[in-house]
Structure P
């Protein structure tokens, strides 16, 4: 099954961008239209796009979202749009040596999207930089299982649209 994937990248040093590029390469030829968007110029309207969203973000400072993601995050917090139509996943980058704030950039997006009604697909993936495994290598392995979950979600959406009476359960 094919669908669109919007990867929203929050990064300070470019590592999350490398992860997004690896995911794009891994999904090439899979029938999935991948759109990678850095969060710099985005506002809450980005969630009007069709498809499934993948938040790929690092953590910065004292558990903050990266500088390029702050405007989008703050817009979600203040405007509080209805995102009940949104399906998303989170690939969070962090370092476990910062135990109190480990992967908080991704966790913050997960929390606000959930509060706004968006439905997460799968669990938040938390990459630990102190583990010595490159995040793009972990992403290349992780994305296969997550895409299978997305295909299931996209299939159930299509079934609900085809047979609206079955979606009321």
Structure Q
């Protein structure tokens, strides 16, 4: 097993064992992140696949992350999610054919609220969205987020504060 600090260096050399270890380490986390924001398991799987495809393509071109691999992967997944919602028609947001949905009024209301919150999250800046998702969906501490995003802890707190205020405004304005 490759030591963690050497993992990215080995991956940059396209070492298949390192790439496999990175996939095993990060794919479950990326999947949880994507399914929470997308609300659909199949699309979340597509997000994870596309994230690693983009990562591998970047490495093959001699690009990609030099450090902060986790932040790079989550940012790539976040970009996929944002693109997904940009291309999704408003009608498809309300048209949920997932097998566990029983078309009850309660499930419909829950589904609409979830899509509404996801839409509100996507109105945040990229940095705000990442901070909120990592803090509240992934349970990271501010110090971890700061390291991952290469920002001071104070900036993370400020991004979080502005994001929560913006989300509150969006969600409360839409209720009226």
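Quick notes on this one:
- Label whose coordinates, when distance in nm of label points 7 Å out along Cα→Cβ at positions 37 and 149 is calculated, return 1.2 (choices P, Q): Q
- Test item: distance in nm of label points 7 Å out along Cα→Cβ at positions 69 and 117 calculated as 3.2, pick one of P, Q: Q
- When relative contact order in percent (Cα under 8 Å, 6 or more apart) is calculated for each of structures P, Q, structure P comes out greatest.
- Given -1.08, -1.39 for log10 I(q)/I(0) by the Debye sum over Cα atoms at q = 0.20, 0.24 Å⁻¹, for residues 13-108 alone, calculated: source structure among P, Q: P
- For helix-only ellipticity at 222 nm (-39500 (n - 2.57) for each DSSP H run of 4 or more, over all residues; to 500) computed as -12500, the structure of P, Q it came from: P
- Volume of the Cα convex hull per residue in Å³ - structure with the largest value, from P, Q: Q
- When distance in nm of label points 7 Å out along Cα→Cβ at positions 29 and 45 is calculated for each of the structures P, Q, the largest result comes from P.
None of the figures in this text is laboratory data; all of them are computed from the coordinates on show. Computed from a predicted model, the values in this text were never measured in an experiment. Cβ atoms are built from the backbone, for glycine too; each structure is taken alone.
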